[in-house]
1. Looking at structures I, II, which one was FRET efficiency 1/(1 + (r/R0)^6) of positions 35 and 155 (r between Cβ atoms, R0 = 30 Å, to 0.05) calculated from, given that it came out as 0.55?
2. Of the structures labelled I, II, which one yields 0.9 when distance in nm of label points 7 Å out along Cα→Cβ at positions 171 and 259 is computed from its coordinates?
3. When you work out mean count of other Cβ atoms within 10 Å over residues 99-106 for each of the structures I, II, which one comes out largest?
Structure I
């Protein structure tokens, strides 16, 4: 069925608000290029579009680009449908992702599946959103006659996905912060070996949260942000979140035969963006029974969903692990979920995040909000290094499949929480070639390096190394003309 016929029920007006209440009725293109809302909150839609049973049936057999077109267009009403469709089809091509399904489903055994999300140009699930973001950014900037300095932070894969999506694009420069020495050699090489003149890498002496704090501080400086045209591609960027919603639908349809079946998704999570996209899909009406959140040793999110207490860790308390993309102790997207949990009360959200700033966290366990947590279907667990090693070995031995350490975290937690009779779909994070040291420890040999990536780590690298200093980063951006 042509996806154009499915859009008759798309909301005629989509507007966005801030989780902290002081931004009302913004359009998609007004929030696309930024990160935080002007009041320091995060952008969310005034309401989630709802899909009827009939609409789900119409979506079931669509190819990925048509499915993405139908879902994403429900959140965007200030780009013409023809232009949006063209960008979506340009982003989701089999030539880019190496497979006509874009996110193919691999069945390990009946009822246990792996959603392959790492076939894009940087071998990680972040490519799926970033490829669309590159198209959207370039389109809006050209339409408005503007340029943009993108400032981002990465714990592993966001940086390379953003840089590959934005390299060479008109009117765009990328400044990407990463924790010095705390990503895998492959991840560093993917970013630092790029020589395009619009790409700038900054390695910060610290952990990911230091990088993220700098991005938030710069974005919170309204004058600097305006003068230097600062935008964001981190997981707080709303367009990234809605792009990720699509593969939950794709995975569900691939794992089921009819729309009265429930499935559960297992999601390795650090910044809460990927699993928040699943939360949106569930709110839209996709029959998701449970979203299984998997943390690593940095278990701030697991602690919350077990106890109701959100406790941010300091840089010193943040462990450097063998699943480095999840070495995060201050989850950027979590505020969006809390906004829903507290019944979309921006006053309460503002109060809670003041507590985060003042005392490092908050506790909802004794509040009426916590009594409703189960209705959102999120359960959690954590995984440690030896769990990852054992899971990589087990999956390889039983199914002949090699998974990366983050996906191993997801599988380890998921298999402990799996319910009989409920299909389980584990979201893949990245290809194992990005984490050769851990794969070698688990399996005794290096992972296969995909064609075109041979010798990546020996290429010339270009990176500025800096202390975690907001003013120094500002100066670097201002002087990089």
Structure II
């Protein structure tokens, strides 16, 4: 399996997995995608029923990672997906909330968020590739709350890796902020950007698209612009499907809280690989750019002034990076047509495909969408706790609320959990009147010393810090910036 860019690079020279693993954005600013989605036959899917999570992961990932010996992939997968790291041999267990409605628990990793599923694997893949190639990697990432801590916990102490993580200053929960800023590992650098997550993401894209800067400082990415993260997340759609069904070929729908579109894109990929998915239900919060698109065909990202700070902060995103990969499929993988849409986006602030053949393709792709507000989140958290005895975080509440509204009769619905409620205690207290439980390792988290550097929402300001503290050679000792 080789890879091309959504905007046309590499079409005449498709790249192997190892190359795109360490690259982040393609040279033309596009995103790496596989040349095709490998499809499982009905018989191959049936044979996977009952497989362990590591075995499922190898079956899926080996279709995308074909330039690594299978014995190495099995070793990395087996050492990543363990009960010690994720709390049980199931890795992503399924529970039933009510008849026909299930919750896939994907947040039992080290930072209590679904991002751990992919980033724990990514850390090991990075370390393996860098060791073989005698290289260093300076990871530049942006987070709205959960990617940052998951990436930092996965990369802390890794040889020949430094992390520069941008987060929106003052826009994360106290738990999310403390999880990141309390780390004191010398290879971890937290930069609090005076702006929104979209500002952070724009800076990452600007520096990653600067070929000279990227090469000079060996930049890589852990955001969901990295294809390996999407591939890793595809696995738990297979796991959720088999756990929620009793017979082969039975359709299932998934409800997915969505901000940057990476999680639900993994479901789109799983469907393309042959998984019988009836609906992919996108749940947004008050930042409803994606809901606006799927309801009417208009994609219109908002600026910082129009991006709301909400009680599901990890979804306070207006520019969904992985939407480009989805639209690449909608335009039948035509990079020229994709570039045309993105030119409209850059010049006019959006594009509208309503009434065009592209809108018909969107309808055929199986997506539905809905919106959830703060009041909806509180009501859903209360209802799920009262009727089902389960405590859920506000993002998961968005997914359950919208999923319940849009699910098809007689089709099992699997809601993808986003994080554990301990990360959002203020909202949980408001909803149910008590503090959510938290693992003992995080008992005093918010009281620990925190370190970060506040920086302007300006690529040059971030570039100066990266240039000063980036690893330059194999074996170089990382320096810790002190703010």
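FYI, it's all coordinate maths here, none of it is from the lab. These numbers were taken from a predicted model, which means no experiment stands behind them. Cβ atoms are built from the backbone, for glycine too; each structure is taken alone.
1. II
2. Answer for the origin of the read-out: II.
3. Once mean count of other Cβ atoms within 10 Å over residues 99-106 is worked out for each structure, II has the highest.
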